[in-house]
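Chemist: Below you'll find a set of structures to go through.
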Structure P
Amino acid sequence: MSDYDRWTWLCVGLGANNSAPIVYNELVDAYKSPVRAYHNIGHVADCLDKLRECEDYVEFPDVVELAIWFHDAIYEPTNTSGLNEECSAEFACTSLDEMGIPSPIRNYVEALILLTKHTETPVTDDGKIMVDIDLSILAAPKDVFDRYEEAIWKEYEPYYSVEKFRSGRLAFIDKMLGKHRIFSSDLFRDKYEERARANLLCSWNGLSGNDELNPENIS
């Protein structure tokens, strides 16, 4: 099924009006921005595939899917403190209003997108799956994970020095590894936690220039 067919099927099921194709084009244009080496339509497609693998574990899969479509709609590498997520949530709310999507769904989508700031632990199953899907790249096979890290650097390279990027990336890895658990849901934790930690430890080691890494130093 094509991305457009996925979108159309989803919107028809949620009762959207004839503005849905217009919003789809706006989303695709946003995700095709030249600055996006990772946060692009491919990332959205990967997240949607992950959702399909665990639909039985979410209460409102269609709404989670809608949130995935919008969660990185606005992305600027220079934005900090969750501003990208806040702007993406605002864009989602405006777009869903234009599409005639009921306000309870709009509000739920907004809340799910804001969870991808990864500053708080989700309390609902849908919220846990949403953030876990967004973080699932951390548990990708090593070659895929390495390409992800290269893509992240490409997004930041026009704006940051190597040293500033390295410092910011190490801070992100420290934050992830310092958590009691990276993945909020038991489903993702059981399946991906160990691999994600191994990938992040390897990345931390490479970025810091250390031959050996003591996890106690970053927990």
Structure Q
Amino acid sequence: MPAQKPELKVTVFSDYICPFCYIGDARLNRLRDKYDLKVNWCFLEIHPETPSEGMHVSKLGYEDAIWQKMVTTLTDMAKEDGLPFNIYDFTTNSRSALLLAEAVKRDNRELFYKFHNKLFVSLFVDGENIGYRDVLRKLANNTEITDELIDQAWEDPKYNSYLKQYHQAAEELKVSSTPTFFIGENSLRIDGAVPYDEMLEKIQVKRKGGGGIKSK
């Protein structure tokens, strides 16, 4: 009988329009080989000013040289992890996607992870505009998410309240970028999509030092 994996609690501040979150998500998932992950997803809308029809990333205000360096970094990171990734020059509004992901997360964890992955792939691989609700509805229906739950996500004000709570928590914790990870009961903090080996090493060092990450 295989040994039981130690439980690892992780809180993640993330947004589906953040390419570093796409890579950070894949790196987090690799920890499942060693740990029984219990993830608390806190969705943080990083560019609420972006229209749902989307826009070129140049309008985010980055200088060309800085943006090109970021794209090169992202491409290298994705290649290192064997992730498909298309040239990233488009961004969109994530509000509807975050509301829907929050509703699915609270309704069915298994479907949530399928939808969660599809959102990243749709934007960063297939180049779809996940700011459009018809695109989101199609993705959700293809993940066996009902129209009833989709409509509830966009109409019930409680889901907006959850996003507001995450935003407030991010302010209190001084989270200024995504992804940001808080790992273990004593909250080892990792900012950004750091390499998997670095993430694992930080966790193991914390465990050896009595960092509050408990085994079952």
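No value in this document is a laboratory result; all are computed from the given coordinates. For clarity, every value in this text was computed on a predicted model and none was experimentally measured. Cβ atoms are built from the backbone, for glycine too; each structure is taken alone.
Chemist: With volume of the Cα convex hull per residue in Å³ as the yardstick, tell me which of P, Q scores highest. Don't skip to the answer; put the middle values down first.
Modeler: Numbers: P: 118; Q: 139.
With respect to volume of the Cα convex hull per residue in Å³, the highest-scoring structure among P, Q is Q.
Chemist: Given a computed value of 0.6 for distance in nm of label points 7 Å out along Cα→Cβ at positions 18 and 178, which structure among P, Q does it belong to?
Modeler: Q
Chemist: On to the next question. Given that mean count of other Cβ atoms within 10 Å over residues 66-73, derived from a single structure, equals 13.0, which label among P, Q identifies that structure?
Modeler: Q
Chemist: Going by relative contact order in percent (Cα under 8 Å, 6 or more apart), which of structures P, Q comes out largest?
Modeler: The structure with the largest value is Q.
Chemist: For structures P, Q, calculate Rg/Rh (Cα atoms, Kirkwood Rh), for residues 114-201 alone and state which one comes out highest.
Modeler: Sorting by Rg/Rh (Cα atoms, Kirkwood Rh), for residues 114-201 alone in descending order puts Q first.
Chemist: Sticking with this structure for a sec: Work out the source of -15500 here, i.e. which of P, Q gives that when helix-only ellipticity at 222 nm (-39500 (n - 2.57) for each DSSP H run of 4 or more, over all residues; to 500) is computed.
Modeler: Q
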